[in-house]
1. Looking at structures I, II, III, which one was mean projected area of the Cα convex hull in nm² calculated from, given that it came out as 18.2?
2. Of structures I, II, III, which gives 20.0 when mean count of other Cβ atoms within 10 Å over residues 85-92 is computed from the coordinates?
3. Using the calculated result -9500 for helix-only ellipticity at 222 nm (-39500 (n - 2.57) for each DSSP H run of 4 or more, over all residues; to 500), pick out the matching structure from I, II, III.
Structure I
Amino acid sequence: MTITRRTLIAAGAAAPLAAGLGSAAARPSNAARFSLGFAPHEGSFASRGGLIEQIAFAADQGFTAWEDNEARSRSVAEQTQMAKALADRGMTMGVFVASMPRWGESRPILGATDGEEREAFLADVRSAVDVARRLGAKHMTVVTGFLDKKVPVDIQTARVIDVMRRAGDIVAPHGLAMVMEPLNTRTNHPGIFMRSIAHGFAVARGANSPGVKILADLYHEQVQSGNLIPTLDTCWSEIGYIQFGDNPGRNEPGTGEINFANICKWLRDRRYGGVIGMEHGNSAEGRAGEDRLIAAYRAIDAQ
């Protein structure tokens, strides 16, 4: 989900960018554009320099999107600079994290009897609207907190639905959507509240808001539940954003057990035109790892 949580380490034929991209048209890519909206992040191409240099390199490789989980912690000047770099290259901004959990404390608990943390969560969402506007983002990630062992899960679910509905009322008028991220408890996040796309589906349906959708991180779902394509199919109406990461290892496609080529085919059949976050590390360090990353996405994009 976030850089803080995952602690990531950080060649097709030439084709110009399509016409109509404004200033991006003056800076053509040196590689074929990917047909799906794969989005690297800072660290994916760490050998190429800082954030802006990495965005430029990604664009030159044909990537059409970018995500930055920690964008709201950047200064306004940095956010503005990143947004301009993306716009100049015709790239879409993916998610950033609207309300960062306190991982070491296992907080917040949004389903607790005390509503203080729910109000703090809503305050984070309100302030994230300006960040989204500055970045040109349409989606922001939220985590629905941790379980309270003293409160029945059904009651906690009702409280989470309530607070998500309220948060949806904040973001939806701005054309924004929060995407709730289910996380796995088997490897990475014991004690988390939302553990599966199916649970996210129940909360999203309960919130009943265009501003509340699911972030389908396929690494987490594979670890926790598997059955990826049938789950995506069942819950599709409430899925607003997708992230890739293979299992085990949480690295690029082809390093684990998930058949990402089949998933890409399924997404094309669904005519999915949104961003697909590359929410994982590189299986090898340095430029060799970066080349391997690009090749992995070329391979699944060609299917």
Structure II
Amino acid sequence: MPLVLISGYPSSGKTHRSNQLREFFNHKIVASNDPRVSRLKVHHINDQTLGVSRDVYRTAKAEKDARAEEYSAVKRVLSRDDIVIADGMNYIKGFRYQLYCEAKALQTPSCVVHVGTPIEKCREINARLLVDKETDGGYAEEDFENLVFRYEEPNGMTRWDSPLFTVLDQDETPPFENIWEAIVGSDGKAKIVRPNQATVLKPATEQNYLYELDKTTSDVLSHILVWQKDHVGEEGGEVLIPGAEKHIELPGSPMTLPQLQRIRRQFITMNRQHSLSKSRIKGLFVDYLNDQFLR
């Protein structure tokens, strides 16, 4: 079932809001007469349940390993019969996008709950937590400021942060019913999520399909490399691909040939056994590249 991503500054009260949601979800499940709802289970995943220390945010490698552990834990329990509350830092938009893709691949809804506690209030709470040894503790001051600086606030205009629910510091509770409606639905109607077209497997019927798949994706990479060669020193940029409706939005740093080839191989591997229509390969590869560049 759905994935609920909790995001906010460190010491903003994310776990408090997660516990409120968990209690509400469990109450709705117990009180429901709908078999689809009554079989749901709620999972709450955060650093504490995973045994991850707050010190991991001190170094890039340790933090990366911690994110991988959260990602694996969510992936293990995420299904159509489970509600997963991912109460991690989730401050990097690329990580939120990665979890969004996992939910979409399972054709199950997701949403983001942004705990909008002001920075100064979070700083005060964190200082108290550091002093109080009876609590789980706060973040070291340097780590706290670093995390605040790097925080990428959710944007409801992007598909991976939508629907977005913001819970302000003065709000007594999150908007329970709105969140439930967004991820579970009502009136016996389940939320339906369509997978990305680029990942849908279809029967291979057209001749020379693999040749077209290889040639078309290779041509797209050639256009990217030529554009980068002609625009040395520019950050990002839009590459127009002949025959494609959309343009490619390059990331801030130039893409190397090995990086592009790796993405191309992933796309080919996903689609070599079951073909797309040859006329759609270019457009879907452009969409796939844009998704990958966002990570």
Structure III
Amino acid sequence: MSQDVKTGKTLSPATPWTDRGVPGIHVPDEQQTLKATFTEPTIECPECHALVTRTAMSFNAYVCPQCDEHLRMKARDRLNWFFDQVQAELGQEFAAKDPLGFVDSKPYPERMAEAQKKTGETEALVVMQGLLKGIPLLACAFEFDFMGGSMGTVVGDRFVQAAERAIELNQPLVCFAASGGARMQEGMLSLMQMARTSAAIQKMKDAGLPYLVVLTHPVYGGVTASLAMLGDVHLAEPKAMIGFAGKRVIEQTVREKLEEPFQRAEYLLDHGVIDQIVHRHALRDTVYRIVAKLMNLP
């Protein structure tokens, strides 16, 4: 004697096969609705809300493959993507102190420790030396996730060191700017970095070496008022927000609603503030051509 696999009824050996149920797969009710799942972490595009795997986004230089939106890149990822070969990293010997004993909702050293744990970086600026299509140069990039990419004394130290090394090696310097401005926890010391970095850039100009700035999203405050606007050539990524004071602060001052694309890269290009808007996929080739031209290389 056996049981029908479909009805569960007892069958005798004499039951013809035409009366026997066809075996199937039982699916519980809660599993009836199938949902797509990803086997690795995904990133949601802030513009079109498409979900893209982190690997796919990384291979596409963090540009959304669905809508072409430029997502923020980490400083180290950007420099590793920018260089064909990284030869050295500069400025790791500099470490931030707490000269003012600054405390807001938490002590400054505690904020620094949290930022270092969050980003894996020791400061908001990463400086590397390497090759771009055979041309040796130095490049620095701001890590916006490190306290808003704010410029403190260590950021100034690293930038000045990069400029001095560029002069020593007779190489150009490229800066990928992304910052909220000077770091309030260091007070006047952070504001002095505007003068220090500007003086270092002037030394590069006196030496006849190119200094290129790539403005990414966003660039504000003391960084805009110094090193981000003193380049020989200013490039920007599409839709990057660039300014000194924030849009809401300006609206409150002039008592007027400022519509898009105010402070966007496209607006600044129309008003002669920047030289060119470059898609991230074309950025390496564009920087290479400009540097080769300015350095009088074949």
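Bear in mind these aren't lab numbers, they're just calculated from the coordinates by the rules spelled out. Bear in mind that the values here come from a model prediction, so they are computed numbers and not experimental data. Cβ atoms are built from the backbone, for glycine too; each structure is taken alone.
1. II
2. I
3. Traced to structure III.
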